[in-house]
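Derivation of every value follows stated rules applied to the coordinates shown; laboratory data play no part. Keep in mind that what you see is a predicted model, and the values were worked out from it rather than measured. Cβ atoms are built from the backbone, for glycine too; each structure is taken alone.
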Structure P
Amino acid sequence: MGAELSGGAAAPLKPTLDGARIFRFWFPLAITWSIMAVEIPFLSALITRLAEPTENLAAFGLALSISMILECPVVALLPTAVRLARDDRTFARLHRFALFLLIGALLGMLVFTLSPALPWLAEHLIGVTPDLARRVQICLLTLVPFPVAIGYRRLFQGVLIRRGFTRRVALGTLVRLVTMAAPALFCFVFLPTLPGAEMAGLSLTMGTSFEALATRLMVRQPLQALRAEPAVEALHWRPLIAFYYPLVLMSILASAVQPLVSMALGQSREPLASLAVFPVVLAFGFLFRGLAVSFQEVAIALLGERHEGYDGLRRFAGIMATVMVAALTLIAFTPLAHLTFEHVLGLSPPLAALAVPSFQITILYPSLTLWSVWQRALMVHARRTGPITVAVAVELLGTCLLLYATIHVLALVGTEAAAWSLVLGRLLGIAWVVPYTWRRPHPAVA
């Protein structure tokens, strides 16, 4: 593992781990997640300026939620590669494992999208109209290659991060932003009759596909260095699957949150407006949550085999959480909130009036996400992934119960009910893992 030098080589990390070195390692990954966080608000802003904005915003939000569930089997390739791609043998096993997952994800996405299950799910479980269900199905067709591109680039991003080439990860994501924005703007200007949800789905798929290709090209040198490493362990199928499947279950449960929220919003007060607004609120908040999520692979990579980086990483996380809360408070409780949602994100004044209160409720959500990410990094590094899955299940169950109470008992507006449920549900998940992570963990056993 190393920090990338100007000449492209990797230098070994020093034994001590201070804030400056963590920042240099983390910042390119933070930029990566920030770029990805810009995608959905950017596409949403274009959708709001095309025909039938409310319907297309709702269709794109639902289609994206469903695609996130279907891509769950491949999402965990990133932390798995960061932790387990230690030499040529372990990476070769991971590569074969990833190919099986990618083929399965592609077939699953295609079959589900073309089957009658999708419109039935949208109409009868989520409660949307047949017209909106049709829009969701068409948008999801444009996203069929999305999980494959995501899984492919996450595998090789894990190698880049483990070897210290985090700037290359950021460069790949910049490629993604450009190749996503260019077709979106082209459609916006020259094909204004194309439905906004379809425009967004096509653009997102194109961007992630080019990012996957760029990542594969940039990983050639780190792969050569990885192959030169002496063999340290034999990664057999059984321990690999035992390590991986709790992470997949965790991803499935975590990704189920947003569709369940969408289902609940469809049964709340002002359902159509809530379905259109709340994905925009979440997407804007992801500008900050992305900073937290990017810390997971940093912590896994820099903890060290004997946790020599534990204290420095914990201090860094505390500073980051404080800064995020301060920045979000400044935005949420000043005129910047209406300025952001009306003039930057393009919501109409009535929709912005729904967005601002729910955004104010979620100001602690990114910092809670950082706490949860720190816990998960410790557990992944220790190769104890089981409790993470249970914690996410607790969070999901708590969120569902809170959604029921806030919508059907307290009769809150859908956006506010969803905001309270997500924040309090995350607290429940964190509380479950506290007994496993409240003291410095023991070194991982290979």
Structure Q
Amino acid sequence: MSNEAYRARILHVTSTNPLRYEYLVDGVLLVEDGKIKDIGPAQRFLQAGFHLAVCQHDPDYLIVPGFIDTHVHSPQLDIIGSYGGQLLDWLNKYTFPAEARYADVTYAATSAVAFLDSLLDAGTTTALVFATSHLQATDQLFEAADEKGMRLIAGKVLMDQNALPEILDTAVGGIADSETLINKWHGAGRLGYAITPRFAGSSSVQQLQLAGELHKKYPDTWVQTHLSENRDEIDWVAQIHPDTSDYLNAYEKYELVGERSVFAHCIHLTESERARLADAGGKVAFCPSSNMFLGSGLLDFKQLKRDEIDVSLATDVGAGTSLSMLRTMGDAYKVCQLRGYSLSAMEAFAMSTLGNAQCLHLDKYIGNFEVGKEADFLMLDPNATDLSSRRTGLSETIEDELFVMMTIGDERTVAATYVEGNLTRP
């Protein structure tokens, strides 16, 4: 059996409700065959006769679980930072043409690897991913993730109307492609499948109905889509689906709202939508960077907490301007400040690890360092830049240090990324 031992400062969240964490100033993380074998103070290991000299020892680093991103578009890597326009204009001008390029299988394959490498560079070891509407491009994404041993949930985008002809599927064909991918990849290795209507405006009634039937046939798949991101989008969806009472109802009618459903954005939900979403157990993916960049609005995180809706944290990309969950945490803090809620560093960190794992029903596998879980973890370097070193040097608590990391940290803060105990980046 393969054993590796890492000695450094260690931090992980042990409970999200109530929020509890374990911080070891001098800890040891023992990994065996890609799983967490043991964790504890170095002194305990020493007293038990463990030879600490075998540990990889990085006393200044902070070992944390790998970050989890609950909403990200793999084909949008090349349009990060595209100027101008709000959601619907931005989609037509930048996103749809970028996704059309994925009809080229070679391009799709190389881009999938580039996307996953960029995730790992940023310290993200698990993600819920929108691919494109192309069967082969989505297949290439799963293939690349499988080769890297990543835990990934992804889905072929379903969209049979209101987009460029090059990226449209058909109601029946899109579902058939999705089922092909489910049978090939769902549950293979560390992979899972998400049924993925892009949003209600780009799917016909028939496609949404068939998507709901597909989820009923494969109830352990996930559902991912968009909801109430932009006010013009909400009005547009109401025109496209006039027989619905509101945006959420466009998914409810076809049984696409449940505990395994993740809805991105959800900025402008009505009181009724919030209540129904909470009752159904639907999850919200909070995308602060994207929402500010496109001027979509500011999520009322405090209200969603009050409504007992599970909220995860996500980059979105390319409307989001970085794949870094650290930068996303910092943007979440800013959005929450503007809505009258001061998001603590530990709460943001909890959301990005154990909390996001719970939202995806993956917490029995990942999210913290509970013995037996998969060994996806990071080495964070508080001295990655001169500025971060100066600021961290003045931190008095681990909460202070985390706040510095999430407000001025980025990919440079991630010194190393491990997937199932294997060093993958750098």
**Complete:** Ranked by FRET efficiency 1/(1 + (r/R0)^6) of positions 186 and 202 (r between Cβ atoms, R0 = 25 Å, to 0.05), the structure on top of P, Q with the greatest value is P
**Complete:** Value 21.0, 70, calculated as Rg and Dmax of the Cα atoms in Å from one of P, Q, is from structure Q
**Asked** If mean count of other Cβ atoms within 10 Å over residues 322-329 is computed to be 26.4, which of P, Q is the source?
**Response** Q
**Message:** Of the structures labelled P, Q, one was used to calculate mean count of other Cβ atoms within 10 Å over residues 50-57, giving 19.5. Name it.
**Reply:** P
**Complete:** Ranked by distance in nm of label points 7 Å out along Cα→Cβ at positions 90 and 218, the structure on top of P, Q with the greatest value is Q
**Request:** Work out the source of 19, 12, 9 here, i.e. which of P, Q gives that when semi-axes √(5λ) of the Cα gyration tensor in Å, for residues 258-313 alone is computed.
**Result:** Q
**Asked** Of the structures labelled P, Q, which one yields 4.9 when distance in nm of label points 7 Å out along Cα→Cβ at positions 170 and 330 is computed from its coordinates?
**Response** Q
**Message:** When relative contact order in percent (Cα under 8 Å, 6 or more apart) is computed for each of P, Q, which one produces 19?
**Reply:** Q
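Taking helix-only ellipticity at 222 nm (-39500 (n - 2.57) for each DSSP H run of 4 or more, over all residues; to 500) from the coordinates of each of P, Q, which one would give -10000?
Working: P: -25000; Q: -10000.
Label of the source structure: Q.
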**Asked** P, Q: which one has FRET efficiency 1/(1 + (r/R0)^6) of positions 378 and 410 (r between Cβ atoms, R0 = 30 Å, to 0.05), as calculated, at 1.00?
**Response** Q
